[in-house]
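Below, each structure is written out as structure tokens.
Every number in this text was worked out from the coordinates using simple rules, so none of it is lab data. Worth saying up front: this structure is predicted, and the values here are computed from it rather than measured. Cβ atoms are built from the backbone, for glycine too; each structure is taken alone.
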Structure I
Amino acid sequence: NILSDPQQEFTDLNILYIDEAFKGARLTPEDKKLLRSAKKKLNAERRLRPRPHLDDKVITAWNAMMIAAFARASSVFDEPVFFDGAVRSVSYLKSTSYDKNSGELFRQHRADQYHTARGHSSQSPAEKAGTQAALADYAWLIYSLLEIDEADKRAAQDDKARNDNDEQWDEQWLEWALALQAKQDELFLDKHSGAYFESTDDDANLLFRSKNIYDDALPSANAIALANLRRLAQLSPAADKKRFEAQADKLVGSFANVVNQNPSAASTLLFVELH
């Protein structure tokens, strides 16, 4: 902040800036010409400086949160444009951060980053991806797919225009969510306790695998996984319904003592169970 300069970064320096009072003033053609010339010179000097680091990675979990919000907004505001945005975004993740051959997700990707994960070297369909996904990536993407599925079905029930492809899309979102749920169970589920580990068993960067139900800046991945299990139970036939319900109950039971000791730290789990 040039005017307040709390860190005194600009002390004894001449800094060109446009005063707020000047912004509303009427400029003569000559003034405008001088201002354009000054901006051009400043921009030329700026280009000589090293550019700040550009964080251009696309994180699966974070984008899945956005996708879920778009899908929910499409129903709340009755705005198909939000649903279209959710579909485009999740389709993009499927093409960049999902390997159909292995059924696995990737945590992040960049345009210039290729992957070879868990012994799979195929570059299709996720040709350019990053590190292996964590539990949060699976849980949030499943959550977003269920939001899309619900929004699409709700729109159909409201007698919105739907063609044959739209009806097939309903099945596509739920089918992919079920496939990701199965892969999540394979990679992260602690069958003894019923809770999910935060990472896979072959992550060389970790000394041990942790299981967590506490929320921090974001809801706990285990709590989101619980929400997914509850919703999948509602959407599944009787046999699968019982399986998902039993799995959800076991997950809750594994954290019962922790939640009883500090319930406010596990508010997402409590919300899911009491909602």
Structure II
Amino acid sequence: MKYRITTFTCLLLSVSLFLFSCNTTNSDKNPPEMPPPESMKVDMSEMESASNKAVSKAAESNFNTALFAAGVAKVILEANLAVPRALMTAAQNKSAEAVNGNEWEWSYTTAANGENYGVRLTASVESTEEVTWNFYVTNSELGYDNQLFFTGTSDFDATSGSWTYFDLESGREVSVVTWERTESETSVELEVKSDRNDNLGDSISYEFDGTVKTVVFVDVSEDETTTISYNTETMTGFIISPNYNEGAKSCWDENLNNTTCSS
């Protein structure tokens, strides 16, 4: 009899522990780190701020040519990433609700590009190393009902990952972004997958090592590659472009004036 009671007690305790663990699966876990808006951003604001220092007579200067090329790249970047980045930025201060042991959901409304969107963001922890993110949007005026806008993956600490952005009308891929970041370094690469803006196949790569920013723009239709690089502290830099200065490396100094390249 004593053996039966002991066995029953152990069985009851095991069941209780199992039920307790099931009920507390979400309560003792936090959602994964959300990727930052910078995972969708190429920041060359220093060039824009410095542009008012450029001498007016140097309209064809190395710096001004680089500034114009950076502006072209920015147009392509914003056409692909401005709205997704706005939705991502709005999600940063929202609270997540646990759906089950491995999934979380954020629900909120925000405005982007003059339109209001209801957003449902989901995060699914596939393993201890990877998280899958999905952004769904709703806008009754535009006819979108919980429609997938962009999806991505990241590591659990949100230090690297990728995004795929879709056209809400056709559901086709528009562009793919791969990104990586540390405390001092950032890299973002955009590849255009759609011809809706005549940029199919173009790519823009961005590297920031904490001091130097470098952007490489590949225009597939023209078979051209343009490289822009500058020091954010001294504002010295260079441009290499097949349509400028016969493709030679062209540098500017801290005063944004043309100068001989050291190498």
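Remarks
- Comparison of I, II by distance in nm of label points 7 Å out along Cα→Cβ at positions 49 and 177 - largest value held by: I
- Once mean count of other Cβ atoms within 10 Å over residues 73-80 is computed for every structure in I, II, the highest value turns out to be that of II.
- Origin of the value 11.1, where mean count of other Cβ atoms within 10 Å over residues 33-40 was derived from one of I, II: I
- Identity of the structure behind -7500 (criterion: helix-only ellipticity at 222 nm (-39500 (n - 2.57) for each DSSP H run of 4 or more, over all residues; to 500), calculated), options I, II: II
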